[in-house]
Each structure stands twice: as C-alpha cells, then as structure tokens.
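None of the figures in this text is laboratory data; all of them are computed from the coordinates on show. On a predicted model such as this, the values are computed, not experimentally measured, just so you know. Cβ atoms are built from the backbone, for glycine too; each structure is taken alone.
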Structure 1
Amino acid sequence: MNKDTEVDMKEVELNELDPEKQPMTGDVQAVGGEKNGSVKLKVPEDEVTFTGLSKEELMKVAGTPGWVRTRWVLLILFWLGWLGMLAGAIVIIVQAPRCKPIPDMSWWNEGPLYQISDLEAFSEGLTGAEKKLENINQLKVKGLVLGPLHTVQDDNPLTLEPGKIDPSKGTEAALVALMEKAHKKGISVVLDLTPNYRGASHWFQQNDLTEVMEKMKDAVDHWVKLGVDGIKISNLSSPAASPDWSKLQAAVQGNRSEETKKRLLMGVVEGISATEVSQLVNTSGVDLVLSDLLNTNKGGVEQIKDMDTLHSQQRNVGWGLGAAQLHQLSKQAVSQAMIRLYQLLLFTMPGTPVFTYGDEIGLQAQGAESPKMVWDIETEPASGAVVNETAEAERKERVAVRKWFRSLSELRGKERSLLHGDYYSLHSSASSLAFLRLWDQSERYITAVNLGSATETLSLKLAPTENVKLPATAKVHLSTDPELEAESTVSLDNIKLAPGHGVLLQFPYTG
C-alpha cells in the first residue's frame, strides 16, 4: 500500500466517531439496524377527538327540567350564603363595643412644655437656643416657653416695653429664625410676657394696671403678627380681675377657627388651693393654668386630693415641680431617684407637664443664679485619658435620667390613656399615692410612687361606686425601684416600694 492510501485511511478513522459519542438522534443507525435513541410508538389509526356539544345540543340539555331545578337550587344557595355573611357582619358590628370619641385636643395637651427662662445660661441667647432645637426635639416637647425677654427696669412701669427684646438676650430677627426652625420641627413657641418679672410685684402697683394692660395688648398684637404661638403671664389673678382683661384675652385667643392653629393663653398662679385653681380656670377663660400645688402639697393624700379636684379640667391644667417659679425640679427633688419619680408623676398625671430647662438631666441649681446647661453628656472619655471618677459617674447618671425622661415623654405622646384618659385614685397615704389612667379600649396604666423615707406597701383599690374593675395583677412597664424589674408581674394587693421610688404598671383592656 502506498503512502497516499495510508494517509486516506487514517483520515477516515479520525473522522469516524465512537458509537458511544454519537448523538442520540434519529439520523444515526444503532447496532441491530435501529436508530440509536429512537422510540417506536404505535399511533392508532382511528383517534377520537372530543369536540364538545354544539350550541343546539347544549340548548336542548339546558332546557331540561333537571338542569333548570339545579340552577335554581345553586342560585338560591348563593344568595342565602351572601345574606348570611351580611347578617353576620351586621351582628358583629352591632355587638362590638363602640369607640369613645376623642376629646377636643389642643397642641399644648399633646406633650410637655419646656421653659427656657434664662437663654444665656441655656445656650448663649436666642441664636444659641436655635442651634439646640434638635436636642429639644428629641425630648418630644410640644412647646417652648421663652423668657421673659422684654425690656423693663425693676418696679418702674414707665420703662416697660413688652414689645421689644432686651438686646442682651438677642434680637427680633433671632427670635423669628428660632420660631421658623421650631415650627418645622412641630414645636410651638410661647413668650413669657410677665411685665415686672424681676420686681417686687409682677404687675407693678394696682393703680398702674390699666396702663400696663394697654401696653401688654399692643405687645401681644405685635408678637402674634410675628408668628408667636402663645403668651404666658404670671400672677394670673391680678390681670384676670382687671376690666381690661377681655381685651388682652381677645388679642391672644381671637379669630380662632377649625382651620387656624390655636394660640395659647397661659397663666401662672402660686399659693392658692386646687379648688381656687379650678374656679380660675372657669372664670378667667385662659387655656392653661400652671400652679405650684406640687411644691406646697407634698404628701400623698394632699396630692391625690388635688388631682381628684382638677382631673375633669385636665386639658386646662398644667403641672410642674418648681416650674411656676421658673426653677428646676431638682430644687425640690434633691436626689436623682426623686427626680425620676417626679418625672414619672408629671408625665402620667391628668394635665400638661411643664418643665424647666435641665429637668431632663437632673440639672442642679447652684445658688440664686440660673444653672448653666450641660451639653455633650453623651461624649465618653477618650481612650487612655485620665478620668475623674466623680465627674464620670455624674455624666452617666445624667445620660440615664435623660433616657428615662425621653421614654416617658414618648409613652405619653402615643398612649391615649396617658394623653387624655380618665383618672381614678387608687391609694394615698402621708408618703405615697397611686392612681389609674385609662381610655376606652386602650392599655391601662397605674402610677404608684413612694415619696417617703421608708419602704411602704401599697394595696390598690377602686371606690365601690366606680364602674371600673382592677385585675389581680399587672405588669411592670417602667420602674425606678431595682426590686421591681420591667416585664415582671406584681399583685395589686401588695406592692412594695422602696423610699423615693416609683413604678408604672400596665394591664390590657379586657372588654
């Protein structure tokens, strides 16, 4: 065989595929004469195809008595089922408890008011206060009460200019900038226009009242046009008895409608009883009266009696510890435990809580001067730095108090029982008290506090005449007492509270 023939044979061998590697198609013959991978199927020659009934055949069948009866039975069953579901839904709606209508709420009823009496001590005047609005907004406050800011010489009514800002406290432009930024955050701004705020008498002498009231009305007109959301005055009883009171009242509260935001007329009173506060609310027409009842009536029995008297007017009553005098609550609550206790009390009482700057961190006043506000408490010492243990412990405590304040403020803003719920007294003694807040089908809350210096056992009971039932136990929601941990369950017949501590209990609506 020559070389050309050998080359051709090799090419044939290389081009020939291994049978195992040949594709399984019908084009390649497998061993035995059959195509590799092919399946032989026998197809019947006479395949029957179902074409359904013709229109004429269908009409004949549909018209038979059997199908007519069947269609009527199915139609009747369908409508009976539909009517049954409708009737069931109506029964459920009728038998379900109706929701209680929400009372008419104003913005000052929806959260705490935050007083900044000394803007320089707070944060270097109006401009500095504007820079701190985000810090204030984190506290869920609904209103800032600024000042007094106006110019006046002590006890000299001729120098009174309530429509002008003292240059040492800022400018009108700075106030406008602060208000605009506050409004964007949902915070209203109230001006304290107490005329003689540093003098012996807030309204000067009695024979000066007519002239002072005229100046006050003109000032209110000016500030309202500038965008102020309310006016606060101290010693409310004096101007409310003036013949010109209605003019000042109309300047603040005038032109109210459902479409416009209400402006707050707020008055402060000191040294009067809860009954007199109630009467002043009815006769003066003010929107909110802040008293010093918590300062003067410190026992549990007295405080419960005050709440019993004023709870029905809660949308017109403000509560504070030291707030009526523009003091921090730490002046009365001398320990951090008592500061938290009064924060708990103020946020859960029936009415609007009013705080002075620094109350959220337990700021302590030093002497007669306004205390300097402390910022950047969240900043921890640098790694490796020398740490003053006393200062560091104080910083951590302020962080914890602020967290407690925020949790209470957030809870009050979202829970209807605390926001505008009904009030029932449950217990009172010389050193302790407890009360219930509830609204319709919302969660119920019980506040219990021990104001005394010894451990006390509380047994909570409702008056027999009340149409409300207490459960045997309730869950601890918030507590300052380390023995009462959150989420634990306590018996309402036997609550032990350590001295200077309080607890907020929770239980559900059961129908």
Structure 2
Amino acid sequence: MILLLCLAVLAVWTIIFRYRRRRMYQLAALVPTSKEELPVIGIAHTLVGNTEEIMNSLQRFSYVAMEHNGIMRGWLNHILYFVLINPIDVEMVLKTCLEKDDLHRFIRKITGYGGIFAPVTIWRRRRKILLPAFSPKIVENFVEVFSEQSEKLTKLLATQSDHGKFSIWPFITSYTLDSVCETAMGVKVNAQGNPNCSFLKALNLVLNLICERIFHLWLQPDWLYKFFPQYYRQQKCVDELNGFTDKVIENKREELKNEKKCKTEADHHYDLGNYQKKTFLDLLISLSGGENGYNNVQLREEILTLTVAGTDTSAVAICYTLMLLGKYPKIQMKLFEELDEVFGESDRPLEKDDLQKLKYLDRVVKESLRLFPPVPFIIRKVLEDIKLPSSGYTLPAGCGVVVSIWGAHRDPRYWGPDAEMFDPDRFLPERFNLKYPCSFMPFSNGPRNCLGYQYALMSVKTALSAVLRRYRVVGENEHSNAPRIRVKLDIMMKAVDGYQVALERRSKTVA
C-alpha cells in the first residue's frame, strides 16, 4: 500500500513537472539531436568514462551541430543543453546570456567570485576595476618578466635535449606559473627551480578534481561529495592555494603602508608611483579604492582566478604549438628563419619591440589556437527565451548553451574545405577575412571575453621564441595536413600524452 502511494505521488509530481516545462519540451523537439540520444537520460551516457572519452563525445556533438546549421540539442537527464557553433548565433548568445552555467559553481569552490567565474551582479563591478589593469601599456611592461623566465626555461630544457622524447608539460607549466606569480603578485615562487613546488602541485590536482566532479553526477551534490576522498584532497589543495595567496596579500598591504609613510611631499604631489612597474595585485588594490576598496578575500579571489586562468591557458597554448611544429618541420624551419632575422647569432633576451617583428610566429600561434583552443567550450545559462537569428530556433528559458569554440574553429562553411588543416598562412592579412568575429574566438567573445588575451599572447610568444631559437622540436612527421593529437578535457583541453616531444640543440650555423 505504501509503495503504491509513493509511486502515485511520484507519477503526479512527474506530470506536474513536465506540464510546467511543456514549452521547453516543445521548443527542444524542433531542434536536431544526436543519434546517440536515449529516452529519459538523453546523452548523459556519452559523458561518462575518462576525460578523453568525454572530449571525444563533445567533439562528435560539434560535428553533429555542423551538419544542422550550427546547432544540436542534448538532454542530460532532465537538464536541456544546446550545442552551438554558428558564429551568428554564438555572437548573440555571448552578448545576451551573460550568466555562467551552474556547473561553474564547482570552480567557485576554488576561486570564489573572481571576475571570470562570478555571477553577473558581482562580475559587472569587478570587470570595471580589472579593465584598466589589462591596458596594453601596463601589460607590455611584463614582457621583461616573461623574457627572464623563458631564459630559465631554455636552460632547464638543456637537461632533456638530445635524450629522446619527454613530457614538456611540467617545464612549460612551471614557466607560466613563475611568470603569472611574478606579474600578478610580485613574488618569485621559483617553480622552475623546484620540481616539487607545492603550489603548482595543488593547482594541477584541484583542476583535475573539479573536472572529475563536473562530469560525474554522483560527485555533484555538496552533501554527498563530503563522503568521497576527493573532497578531502580538494580541501587540502584549496588550503594550500589560499594560504599562500593570503600571505602574499598581507605582505603587500604592509609594504604599501610603509611606502605611504615614507613618501615625500613631491611623491604625493606628482604621484610618482603611477610611473613605477606595478603587479596586478598593486593595481587591484589601488583601482578598487585602496584601503577602502577590495578586502583581502576579494583580492584573493581575483588573484587566484588570474593565477588559475593564466597558468594553464598559456601553458596549453605553448605546448600545442610545439607539438604542431614537431609534426611540420617545414613550418618550424620557416619560423626559425624569421627568428634568425630578428636575433641573428645573438643570445640576447627578447624585448617587447621584437614581438612586433615576429609576424610569422604570430600566425603560427593563432593557427595553433584555432585548431587546439585551450578552452574548447563555454557554457552559459539562458534566463529568457532567445530566438536565434540564423536558424530561427528558440532557446527556451531555463536551458543551457554549450558554445563549442572547438567546433566553430573547424566549421568548413566559414574556414573553407581545409578547415582541419594546419596552415598558419591562413592568417595572412590578405587571406584572413572572416565575416563573423565568433568564427575565431580562442579567448571567447562578447562582454565576458578574456581580458588577459594580450597578456597571454605575449607570454606564449616570448616562451616560444626563446625555446625555438635554441632547440629544434622533433616529432613524428604528420603525413596529412590535418594534425592528429589525442586530447582530453581537464577544464582546459590538454594532450593525452602530456605533450611528448624531443628537442635537439641548434648550432650557431643552422641558419
């Protein structure tokens, strides 16, 4: 009797639930879906397994969307998502749907309400404060730091050169962490000199744990997650990251107080501090209102967000570019010839003016970002019905949108029949004439695009120039112009093999 009553209650609840969402079901039924979709669970069964299998599924859905004017529907049990790659529709969604999807709550466990992942109400104010900090005049001052750290990188790689294949990921991510910490916080963590850097280990582990939680439904409820060992590992990582950042902020506060006391009247009058090199932490404190601005928790949220985003995205971009150059030696040789023209036989470090001269390097990096964007997907929440301009389909309120950057960058309708090919010259001024900006968006698009894209590009190009001036990347020659690299989704899109490459030292006479 009790069982029958429970079943009756469940049936009534289901009917009411579906009735209230009837418009969502009606609109969703009009949109094409994958052949893999099943009753009740939808495509949920395709997003289990390891991170490589999950990435393969999302790639397949991107291709399905290509076949249907850039859109595909997918149910995750009772949650509705749309995969979008059409640049016209994507531009509208990224301009109007500013709220991040609920899945970002897992990242907020680490970064708090840092600008990238914050809800719109918090994001608006914080972005206004961050915007001046990423002005080109400020960012270009960090090239000196990138150059110094990249020189350290090349010396460390000497231990691996001429010894066959190895994973270059630990070396590159140590470089990016050192660069980010020095520019964001003004501290030298010396991750490159310390393979067991606890901050870097905590950062890498916590990102893996977040990704695992996003794609495993049983790990998502907070009350249930506490019963799994992953919860305690995550808390330990968070404590490590927060403790280090809090200590840096406290020291910076004390340093600024002492500077204020020591300032002469002339310093106060002319505000000479504005002409000195400042870290992002300095800028955040001053731009938010000094002592009356951000508190220490808010500063930590922003700095940790910058650190998480800046370390992994730049490292991923560098590593994919090196792998691609190993696969295509002719392109690598052409790039080395450009570096030789700029630097000759000099061992001098790169200077900011050199970046303007490295035109081919710029094209190589952009083509690498097109085929292997570090952030392959953006997820947004739809709060009100939206009619898509290209297809006429309506996205119902309450659904989620997965913007496939990976798919948009490979759509032959906008990139031509060779969209899968690695061709840096497609970014030549006379060839690069995309009609829609969202056809190429490695750093997102719209009001919530990445503020630090110029910072990231400077770091990436500085490191690549330093490495390629001294080493030749050796890989398995790709017989096809379409590079094949097994990838997985660990928040960022990363190579399954940890970016295995081999390096050979260049001689002075190579050019």
Structure 3
Amino acid sequence: MKRVVIVGGGTAGWMTAAVLARLTDAGISVTLVESEEIGTVGVGEATIPSLHDYNQRLGIDEDAFVRATGATFKLGIEFVDWRRIGERYLHPFGTFGRDVQGVKFHQLWARADRDGDGVGALEDYCLTAVAARQARFTRPSRDPAAVLSSLRYAFHFDAGLYAAFLRDRATGEGVTRIEGRIGTVELAPERGDIAAVVLADGRRIAGDFFVDCSGFRSLLLGEALGVPFVSWQHWLPCDRALAVPSASTTPLLPYTRATAESAGWRWRIPLQHRVGNGHVYASAFVDDQQAADALLGGLDGAALGEPRALRFTAGVRERLWERNCVAIGLAGGFLEPLESTSIHLIQSGIARLMSLFPGEAHATVERDTYNRLLGTEYRQIRDFIILHYHATARDDSPFWQHCRTMTPPDTLAEKLALWRERGRVLPEPGELFTDDSWVAVMAGQEAPPRALDPLLDALPAEEAGRFLRHLRGVIAQTAAAMPDHAAFIARHCASASRG
C-alpha cells in the first residue's frame, strides 16, 4: 500500500486529501485527480457541530477558517410550516434544560405546559435557541458550571471557498494534484481491483487504493466496480433542487431556515457576503417552473444569478468500500440537506477510513467493519430526515398527503410509537442525533403524547415549576449578555469579501 489516488475534488475530495496528507509521512503518496471542466455540487453550505472535530484534527484556526470561507456561525435550524402552515420551531444545537432525578427535562416541561403553569416554550430552556432568536453569538464557556457552557454551534460557509482552503493545506503538506478529465478506469484482470485511472489525454494514474469522490456519477464504486445503488425515494420523494445566491440582508441570522413548500422545502443559509438559497422538491408533485417561481419569490434579497438545477435520488450504495476503493460523499450516497448532514457524512467516512486504513488492498475485516458502521449511520440519519416529512398534520397538497400517510421504516415507527405513548425518545447508541434533537423535532411537529413519564409523580409540581422559572430566567439573562452575531464576526473574523 504505497499509492493512494483520490478521484474528484470539491468538498469531499479536498476534505479527504487534507486528512490523508498525513500518510505521506509514512511513505505513502497521495494524489488527487480533478478537472476544472467538471463542476461540483457545492451547495453543502451548512454544517453541524461535528465539523469542529474535523477542523481541530487538522489544527485549523477557527477565525482563519471563518474569514477564508465567508462563514457565519450556526446555532440550529428553524423549520417553518412543517407541521402546519403558520407554525415554526427551532431545532437548536445544545441541550434543553437538565434532567432531574432521572426524569428527562422535556417531560418536566411538558407536564407544566399541560397544566397551564405559564412556563413558556420548550426552546426558552435552550440557550442556543434563545440566542438564535435574538441573533446573538459568542463562543461557549469552558466552565462546565456556567450556563454558557451549554452553547453549541456549527457554521454556514461557502463550499467552494472551503474546498480551496483545504486544497492549499493539502498540497502544502505533500498531496499531488493532477488536472485532467478521467476517460477510463482500468481494472486488474486477475482480481478485478482498480489498477489505474486513465485521463482523456492518455495519462495513466496508477494506485494501490482509490477514494471515489466523483459525486453523483460514482465513477469508481458505481460505474467501474458495479456496486448497486439502493433507492430510498419511496420514503424521501424529493429528487430535484434549485440553488441560487442572493444579496445579504440584516439582521445576520445565526441559523439556517427550512421553509416547507407544497411539494418540498426551501433553504436559506446566511453567509457574510451573500445568502445561499435553494428549493428541494419532488418532481412528481410540482413542475420545474413552479419550483423556480417558489424559490425566487421567497428570496429576502435580490438574486445574484440564475437558479442552478440538480437532480438526485435519495439512497446509498449497497457497500461503500468495495475491493480497493472507498466512496466518500455523493459517490457513496445522498441524503437531502434538510439537517445539514452531507458534510458530516463526508467527515465520518474519512474518520473511519483513517481508523481502519488498510495495510494491503484486500483488507476484508476493515472493509466489512467500515461498511457496517457507515451503512448504519446512513440509515439512522435517513430515519431522522423522514421524521420531518412524516410527522405532519399538513394535508393541503398531494405531496404532504403522501408523506403523512406513508409507512415509515420500522426503526422510525418504533421511535414514533415511544413518543406518542409517553413522550419518550431513545436514540440508538452512537447515533448522530441526540435525545435533544429528537425532542426538538418531535415536539415541533408531533401532537402531544398520550401520557407522560410516570416518574414525574415523584417530583412535586410546585417545586418543579420554581425550577423551570429560575432556569428560564438564567438562560434569558445569559443570552441577553451575548454580543450581536454580526458584531462578533466583525470583531473577530470578518471576511475580506464581506458586503
């Protein structure tokens, strides 16, 4: 194992290259092949907090990263019109309150809310949510006793600038970049492994191990090695997207907005120098022109270009590691960006590849473990995204009627049953989305549960009410003391392109 070849650039390719650059210290060459002629999807502009792990692993200075990518800080996602038209809620990063004597906090709040104790909204008990609503931001406290330590955040950034930022790091650390369009993939006749990629101009790039970052085409894993694609479109019917940037507006919001439409949803992602917008929709329920009209009609500022069209199918390859090839990013699978998991799945694939990096091309144990872990993660995230569509009271369009009445995966059906019976959430061990994430969406889109946790009877309601009011006040005071989001960026990490 002396030669690693990455096929494709963009976010997936250069995130992979930046990490695999450390292999050069072990005498392994890392080469990335990309063509400027081939565009990248480039709409993965919103992230979740796990990106901190990736940046820290590379030793990236956060302020430098924010400046270089025109980034803003992200405290969560606001969902508009998902349960009913006119309703909205936040899925914030961070936690809701704190558990009491083994009783989950949301149960404590739900009892008080049911009893009319005037305890406000559930999001009033999450500092991240309160700060988001007020367009405030600061970095968390390192003191675990401080309320400010509960703040969690991610980023909105320009995907093209992020890829360029990582390309400079990777090439500076020994990764070789080759410009060229791939014409054919050469398989070794004796075992069927990938032996080389041959460029359109005849250059042959040989390798021992290949990473497929070729996007939806899946040039290596799908086309050359023939690994089948498993469609999840029967649960996730959206199959097209339009993306367009628009002029910046004020205030500079520290959260993504996802607004449900009649046959899909629109995203709004605020960067320092522009706003990223898009419309994800199901072509079986709305035509392209209607989708474009909904996108352009919903912009807060002037459009800075024409909408760019994408086509996709939600799903994943049966195996993400086959023979001497691993697919990272869209080459392996696609889940729509509703919960900003695209870049996380890239990052997760890279991290597991490094943990299981083979000493030889045919590493059966490592391959099987990788496929099991990544396959499980894709399915878990799939269920969380399906939840947003299925847990709705909307019946105002054929699309929402389909989503509301479809039969969800058994794994999701079990979670829904637990919530509907007694408001319980129980993610699987190691699952990406925590109890608080499931609670945010369930509480935001599901009807109140039939009953609550019987352990609540051991907690006097009056005492619990005092605790809730005190906690709500402390969180409100902490958020009010935080600086304005735009002012924080201007002071610490403003991009040269801002404005």
> If you work out distance in nm of label points 7 Å out along Cα→Cβ at positions 60 and 428 for 1, 2, 3, which one comes out largest?
Replying inline: 1
> Taking distance in nm of label points 7 Å out along Cα→Cβ at positions 308 and 420 for each of 1, 2, 3, which is largest?
Replying inline: 3
>> Computing distance in nm of label points 7 Å out along Cα→Cβ at positions 108 and 332 for each of 1, 2, 3, which one ends up highest?
In response: 2
> Which structure, out of 1, 2, 3, was distance in nm of label points 7 Å out along Cα→Cβ at positions 68 and 132 calculated from, if the result is 9.1?
Replying inline: 1
> Which of the displayed structures (1, 2, 3) returns the greatest value of percent of Cα pairs over 22 Å apart, for residues 124-283 alone on calculation?
Replying inline: 3
> So relative contact order in percent (Cα under 8 Å, 6 or more apart), computed for just one structure, reads 10; which one of 1, 2, 3 is that?
Replying inline: 1
